[in-house]
Structure I
Amino acid sequence: MGANPLAVAARRSLLLSIWQLACIAVCAIASTIVWGAEIGGSILAGGGIALLWTAYMALTMYRHSLDYGARLSVASFFKGWLIKIVMTIGLLVVALRSKSLAPLAVLGGWFAAMVAYWIWFAFDLERRWPNRQRGDRAK
């Protein structure tokens with residue numbers, strides 16, 4: 001039997017999450033140096049909200065990999081997508097209404113995480129990632 005494709009996808013999503021976190025941290029540190037701690041913290045909050053998408057999907061794929069996708073269905077896919085969207089919108093509303101966070105910086109952090117997500121795929125950064133497993137190599 002070959003490698004569990006859902007476990008491989010969960011591992012790849014975890015690497016993507018680490019990449020996004022690094023990009024968010026760099027943006028937050030640079031913003032803290034230039035504009036101050038409030039802006040840096042707001043960027044971290046917005047980036048963290050966006051990072052939840054990737055982390056949630058990685059955990060979902062890992063959970064389905066335990067039984068090789070026996071309970072995976074279109075309904076579970078849409079349920080996960082709906083939970084992800086509702087959670088993101090709810091957290092963005094809370095963050096944007098917060099008096100301690102700068103709204104534009106929250107959206108900037110969210111945007112930075114989304115750009116990091118698409119850069120990962122556009123430049124095929126997974127191939128360049130060190131220490132990957134032999135079974136994960138793209139052909």
Structure II
Amino acid sequence: MLIVLYKLKDEENIKEILFLSQEFNFDVVIIHRENANIRYEELKKIKDFKIYYTFDDFLKEYSNKKFYFIETYGNKFLYEAELDKNGIYVFGAEDYGIPYHEIEKVKDKEVIKIPVKKPGSYNVTSTVVMLLTELKCRGLL
């Protein structure tokens with residue numbers, strides 16, 4: 001399983017997800033966000049990860065996989081989706097998610113809706129935990 005963090009702005013969120021990746025044995029990719037003050041070298045001391053500076057660069061390497069975009073909108077809720085332990089799960093920026101034009105670039109995808117009170121705002125670390133819990137309950141983790 002691969003977790004992709006699309007242009008997160010909060011280093012603490014990335015740090016917490018890296019700790020989760022150690023515990024649950026998944027890989028992490030970060031799509032860099034310009035003007036974010038993130039100390040990647042410090043974070044790599046927790047666990048190694050790949051950094052891509054554009055989503056297009058990332059897709060060049062991974063376009064043949066099944067993608068799950070976790071968003072505040074979507075066709076199904078997490079518990080309704082057909083999940084895959086070998087899938088790529090993309091979590092968007094804390095303040096604006098994943099732009100739809102980026103999602104459109106992927107052929108084999110599912111957009112999974114997460115419940116939020118205020119559209120466009122969610123806690124990315126908690127959402128990763130929701131995914132891990134769902135995968136664990138299904139015996140996929």
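Coordinate-derived values only; no laboratory data. No experiment lies behind these values; they were computed from the predicted model shown. Cβ atoms are built from the backbone, for glycine too; each structure is taken alone.
Using relative contact order in percent (Cα under 8 Å, 6 or more apart) for the comparison, can you identify which of I, II gives the largest number? Mind dumping the intermediate values first?
Values: I: 36; II: 29.
Biggest value here belongs to I.
Thinking only about percent of Cα pairs over 24 Å apart, which of I, II has the largest value? Don't skip to the answer; put the middle values down first.
Numbers: I: 39; II: 23.
Looking at the calculated values, the largest one is I.
1.8 is what came out when distance in nm of label points 7 Å out along Cα→Cβ at positions 42 and 114 was calculated for one structure; which of I, II is it?
Traced to structure I.
Of the structures labelled I, II, one was used to calculate helix-only ellipticity at 222 nm (-39500 (n - 2.57) for each DSSP H run of 4 or more, over all residues; to 500), giving -8500. Name it. Before the final figure, lay out each step's value.
On the way: I: -27000; II: -8500.
This value belongs to structure II.
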